[in-house]
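Scrolling down, you'll hit the structures one after another.
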Structure I
Amino acid sequence: MTMSIKVVLADDHAIVRDGVRAVLERKGKDMEIVAEIANGKELVDWAENNRADVYVVDISMPVLNGVEAVQRLTKNNPETKVVMLSMYDDRISVEKSLKAGAKGFLVKVSTADEIVDAIREVAGGRFYLCSKVSKYIVQGFLGKTTARKRDVTGLTPKEKEVLQLIAEGYSSKQIAKTFNLSLNTIHVHRNNIMKKLGIHKQAELVRYAIKEGIAQL
């Protein structure tokens, strides 16, 4: 008997999860959804004690965005197989997703066949880009380095989490409560982020986080 492909759906919109589930129930008879998750932090926490064959991950999620979540998943387990799901088909989103460790990329207007094909291809150890982004060259993304004046890679994982919540409008007290940290620790993180990025105003910090895909409007 052929083993089913175990799939995790991570998207903060229930309607999107319902849509993907309906597609897999109709066309992915060889697939089994083992978990549905609403934000990046929950996804990382789930993966600490559980395993799936393929993770379908929304690029824009609250608390911890999809790119950051995938980076952590693949760091903890390099064999993790991810199909990124996005509202956008721009080059930057695709590049960030692949560099984070995703093996597939779908836009949310992808066809049912593309969704099923992407999961099967990635489960088999191959790359898959949907038709809307297939014009981008995977190897070009993976081999390309870009020098930037403000480099987000200089931030620690916790600083990136704090930056995302700042950009999403959380107050320092709310961020401290979210991470179970002291208010002073959050202030230290905020100051370190601004110092590393050379940013002195919160409005600039929010714009930077959105531009870099750490948070989205």
Structure II
Amino acid sequence: MRKWVLHNLGLKLLSVFLAIFLWVVVLGEQKVDVTVNVPLTLDLPTALMLVNDLPESLEVHLRGPKTLVTSLAPREVTFSEPPGKLAEGENFIPIREDMVRVPRGIQVVDVSPHRIRVVLEALSERDIEVSPRVEGVPAAGFVVRRVISVPARVRMSGPTSEIRRLTQVRTLPVNLSGQMRSFSAHVLLEPVGRLIRIQDGAPIIVEVEIDAKRS
């Protein structure tokens, strides 16, 4: 062990001296201020859904030696989520400087915003009736006998308040212009809210029954 310690002792001492010298130089360097954007990440409860918009990032004001501050990599500045669980309803999370982790020698001067509002709502699922939508008219002498959707209902999920207000969901329009026979078409559903999702993976098919007018 002693032999290993003494081996190239001069080089080892020189390396230590240079490291200490560089650190002293960095600490004595002129301090500068920079502002960086740090992604905002929150651990949300699985049974709850975020219903308001959050800022994508925090604006963090840093101060430190020019060499350290200007060479910062994005992954070296991170947001440490505050302790405690979020609950259903309105939550206010204070954002403090000590929640931002930075390399040694750099100071977090300020963080903006200083508080974020997080509104969570229970997640619900429900079967909603599909209402086929058509436009145009068949060819002269023909009439529409029936229009149905397959499936007739779809399972949708989203915030409880939005799911409760839904009575039906409409399809995008199917064009009947000039048609002289029955047909079916794959269609999409009209958007009913940015937070509502269709759980069923099956496509929506609108079946249109067309027949000749009876005299």
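Every number here is computed from the coordinates shown, using simple stated rules; none is lab data. Since the model is a prediction, treat every value here as computed from it, not as a measurement. Cβ atoms are built from the backbone, for glycine too; each structure is taken alone.
To test your reading of the models, identify which of I, II gives -4500 for helix-only ellipticity at 222 nm (-39500 (n - 2.57) for each DSSP H run of 4 or more, over all residues; to 500) when calculated.
II
As an exercise: mean count of other Cβ atoms within 10 Å over residues 51-58, calculated from one structure in I, II, equals 13.0. Which structure is it?
Here the read-out was taken from II.
Given a computed value of 237 for volume of the Cα convex hull per residue in Å³, which structure among I, II does it belong to?
Answer for the origin of the read-out: II.
Comparing mean count of other Cβ atoms within 10 Å over residues 59-66 across structures I, II, which is largest?
Across I, II, mean count of other Cβ atoms within 10 Å over residues 59-66 peaks for I.
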